[in-house]
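S.K.: Each structure below appears as structure tokens.
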Structure P
Amino acid sequence: MDVTITKQPELRVAGIRHIGPYMEIGREFGRLGGMLKGPPPSGAQMIAVYYDDPEVTPSDKLRSDAAITLPGHTPSAPGLIEHRIPAGTYARTTHKGGYEGLPGAWKAVKQWANEHGHAASNPGYEIYVNNPMNAAKDDLITEIYLRLD
């Protein structure tokens, strides 16, 4: 796994809160798509934001957001919760393939951070580079950002 350390800017996002197992966030992305009433605004990216460590938080209590990034002064769609992801230092890796492989990719980047003397903190996030509606499962690209202390 190729992991780099990067400084990420603050991100302005708008989305829907999901409580429960992280792998069930897909239904909230479905709701998000319906609330957008069309494609995301120009320059926006689909993003999942994760607030809890699934190794210590019970799965029914995990908090995450299915969201989009909001570039510049783009207004948020009605009904979405807008907030900011803090700027900071993140471990970054790219996962290629189906979303079911993401838990393993997260585990690997956390292990990498630990082995290199970094402490992880929250939130972490995933940016979806392409869309499962028009990309083959094996061609899906997801950027993973693990916040470092």
Structure Q
Amino acid sequence: MRINSLEELEAFVGDFLTKLQPRKGGAAIIGLKGDLGAGKTAFTKVLAKQLGVPGDVTSPTFVIEKIYKIEHKIFSHLIHIDAYRLESGKELLHLGWERELADEHNLIVIEWPERVLDIMPEETVYLGFTYIDENTRDITYG
């Protein structure tokens, strides 16, 4: 899908969120793929805003993970992970990955999931982001 504005991104995220469900026996997981500047963090900021996260959401590049308490009909926590600096999924295990993954009330958004494919569940929903120009991105499933 081609996104040409923040308003279109907000509409896309809103529709996406209405269809999102926890995995059987665990958290819902969204893997965001794409080059630097392709729109992964912008997507997460809009998602967080729609989930009622107050303030500005930034990429957790240096802290790896940020957890936000939310009030949603399904999810109670938004967990935002940036795996860009990780070498493998083993590094996420030290942050409580298995516990976070097992909680069906968690919504986990992970940027750069290809860096930790060894621990990504099969049911992960992947979105690919492609930079077209300053205002335009393509978003694909898979």
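S.K.: Can you rank P, Q by FRET efficiency 1/(1 + (r/R0)^6) of positions 27 and 115 (r between Cβ atoms, R0 = 35 Å, to 0.05) and just name the one with the largest value?
M.R.: Comparing P, Q by FRET efficiency 1/(1 + (r/R0)^6) of positions 27 and 115 (r between Cβ atoms, R0 = 35 Å, to 0.05), the maximum is at Q.
S.K.: Ok, one more. Output the label of whichever structure in P, Q has the greatest value of distance in nm of label points 7 Å out along Cα→Cβ at positions 59 and 83. Mind showing how you got there, number by number?
M.R.: On the way: P: 2.3; Q: 1.5.
Comparing P, Q by distance in nm of label points 7 Å out along Cα→Cβ at positions 59 and 83, the maximum is at P.
S.K.: Out of P, Q, which structure matches 31 when relative contact order in percent (Cα under 8 Å, 6 or more apart) is calculated? Can you show the working numbers first?
M.R.: Values: P: 31; Q: 35.
Answer by label: P.
S.K.: When distance in nm of label points 7 Å out along Cα→Cβ at positions 3 and 35 is computed for each of P, Q, which one produces 1.8? All intermediate terms of the calculation are to be shown ahead of the outcome.
M.R.: On the way: P: 3.2; Q: 1.8.
The read-out comes from structure Q.
S.K.: Supply the structure label, taken from P, Q, corresponding to Rg and Dmax of the Cα atoms in Å, for residues 75-130 alone with the calculated value 14.1, 43.
M.R.: Working: P: 14.1, 43; Q: 11.0, 32.
Here the read-out was taken from P.
S.K.: For structures P, Q, calculate distance in nm of label points 7 Å out along Cα→Cβ at positions 67 and 99 and state which one comes out highest.
M.R.: P
S.K.: Computing mean projected area of the Cα convex hull in nm² gives 8.6 for which of P, Q?
M.R.: Working: P: 8.6; Q: 7.8.
The value was obtained from structure P.
S.K.: Given a value of 2.6 for distance in nm of label points 7 Å out along Cα→Cβ at positions 51 and 107, calculated from one of P, Q, which structure does it belong to? Don't skip to the end; give the middle numbers.
M.R.: Values: P: 2.6; Q: 0.5.
So the calculation was done on P.
Every read-out reported here was derived from the displayed coordinates using simple, explicitly stated rules and does not represent laboratory data. Keep in mind that this is a model prediction, so the values were computed, not measured. Cβ atoms are built from the backbone, for glycine too; each structure is taken alone.
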